Each structure stands twice: as structure tokens, then as C-alpha cells.
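Pasting the structures in now, so scroll down.
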Structure I
Amino acid sequence: MSIASNAVREFNKEISQALNSIVRVVIDKEHHFTGRLVGFEINSLSICLANAINEKRQKTEKIFIRGSIWETISIEGEPFPMDKLIERLRKILPDESIELHDDGTSIKLLGGKIIITESGVEGRGPTHDRIKRLYDNFCAEMNLR
């Protein structure tokens, strides 16, 4: 077996392992997409991303990118599990008091009096303290910190 065919096999293995990972695809120095790699065509290096977000924070449910268009792909890791945190919050707060921001990166509680991001909890008062404890326990259980 030649070195070249071995290198191709290893490349195919690596891109296969990236399937279902969150990736960042750079198109050029001004444009990129971040989303879940859900498919690829190995010969053309064309890819499919689900729940993609571009550099302007615009969402696309699915985007197919021709292999000749993109410059680089990097594995970004999993996003903060806001949906699971919302499930936990619904156990202690009324559903109408929980609002997920459009870009999915923050949660507003009680009309914006308390804001939760992956970085922490903003606000004050006894409800803030209770939400902060819930958030800290959630992060510890999910091994996020």
C-alpha cells in the first residue's frame, strides 16, 4: 500500500469522524458558516450543514456547500445545551416566563429581569439566586465547567 493511498484513507476516516460535529466552514476571510456537519461527498468535498449560522448570525436550516467553495473546516465542539436548561427551568417557572433568544444563545426570564447565557446568570434578588444555583448545578451535572 502506498503512502498516498494511506493518507487518503486517513483523511476519509477523519472527515467521517467529524460527521454530526459542530463545525465552522470558512468560505473566505469575510464569510463563514457554523453548523452541524450532517453529510459530505468525499470525491468533491461538498458538505451539508444543518442549523447553520453565518457571520451575520442569520440561520439556515440546511445548507449545501460545494467543495470548491470552502477554504477550511474546523471542529468547534458542542454548543451549550440551552434546550436542556430550558427543560430544567420549566420545572420551577411558568412556561410563559421563559423566552429563548432568536439566536439560541441566551434565555430571558420574567420579562428580561434575569438573563442566562453560557457564561452565567445576570440579574439580582432571590429569584436570581435560585436560578443561579440551578444553573451551577446544571453545568456541574453536564460537565460544562
Structure II
Amino acid sequence: MEPHKPKSLNELKALRKPIRNTNVVTKQKLSLLDKLALWITKNVGTMGFFFFIFIWTAGWLTWNALGPREVRFDPYPAFVLWLFISNMIQIFLMPLIMIGQNLQSDHAEVRAEADFEVNTKAELEIETILMHLENQNRIIMEILKRLEKN
């Protein structure tokens, strides 16, 4: 069995593909609707959005329970309009969040693929370095044996 010949530095450079920024690659592929879905997914899961919905709900319920009777638009105990609107918010946000999560998942897959490429390159380079070191050790041992004979 013939020892595996280590690759030279020029051979390694020829095999090297340019490193790509997966964030840039992913952003370039996004449509305007994809960007909107990601923005909604990112912002709905914040405390600011929670406080906005909480204050909106508290204001709605307070106005319709304690406001002047003639200007209440959804008087106690009905709250039917609020229930309808809250259900519509949930119905619209659920698929938008899922779309955003799918897009984020796709981006994670692209990053994982790029990491795999980098790891594969590093493995090849490390293997080549180890083969060069083994070759150098063999040559050094041969030189030492020759020196001991003299």
C-alpha cells in the first residue's frame, strides 16, 4: 500500500471555494412579503407587542364598561366586537408567524450548510497538514539514522 501523497499548498488553494456570507445570500432571496413576515415574526414576540395588546384590551374593556353609555360601541356584557377582533388578530398572526419561522428555519439550514462546507475544508487542510508532518517525521528519522551510522 503506497502512502497517500499530501496535497501541496497550491492544490489546497485550488480546492478552496470563496467563503459566502449566508446572511447576505438569504436576504437576497427574500421577497417583500417574506421580509414583512419576518418583521412581524420578530416583533410580535416582544414585550412591546405584549404591552401594546394588553393596553389596547384594557382600554377597550374599560371604555365599554365605564365610558358614557351613548358613546360605548361594544357595551358590557357584550364585548362581541372585541372577541371578533381578537380572534381575527390570532387568525392572521398564526400563519404569519409560521411563515416567518419557516423562513428563519430555511436560513438556519443555509447557515448549517455553510458551516459544513467550512468544516469539510478544515478537515481536508488538517489532514494534509498531518500528512506533511508525518512525511517530515519520516524524513527526519531517515536523517537521524544516517547520522547515527556516521
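For distance in nm of label points 7 Å out along Cα→Cβ at positions 15 and 135, which of the structures I, II scores highest?
Max of distance in nm of label points 7 Å out along Cα→Cβ at positions 15 and 135: I.
Ranked by volume of the Cα convex hull per residue in Å³, which of I, II sits at the highest value?
Largest value of volume of the Cα convex hull per residue in Å³: II.
For distance in nm of label points 7 Å out along Cα→Cβ at positions 55 and 71, which structure out of I, II has the highest calculated value?
The structure with the largest value is II.
Where does the value 3.7 come from, among I, II, when distance in nm of label points 7 Å out along Cα→Cβ at positions 63 and 127 is the thing being computed?
I
Figure out for me which of the structures I, II the number -9000 belongs to, where helix-only ellipticity at 222 nm (-39500 (n - 2.57) for each DSSP H run of 4 or more, over all residues; to 500) was derived from the coordinates.
So the calculation was done on I.
One of I, II was used to compute relative contact order in percent (Cα under 8 Å, 6 or more apart), and the answer was 14. Which one was it?
Derived from I, not from the others.
Each reported figure results from applying straightforward, stated rules to the coordinates on display, with no laboratory input. Just so we're clear, the structure is a prediction, and the values are computed from it rather than from any experiment. Cβ atoms are built from the backbone, for glycine too; each structure is taken alone.
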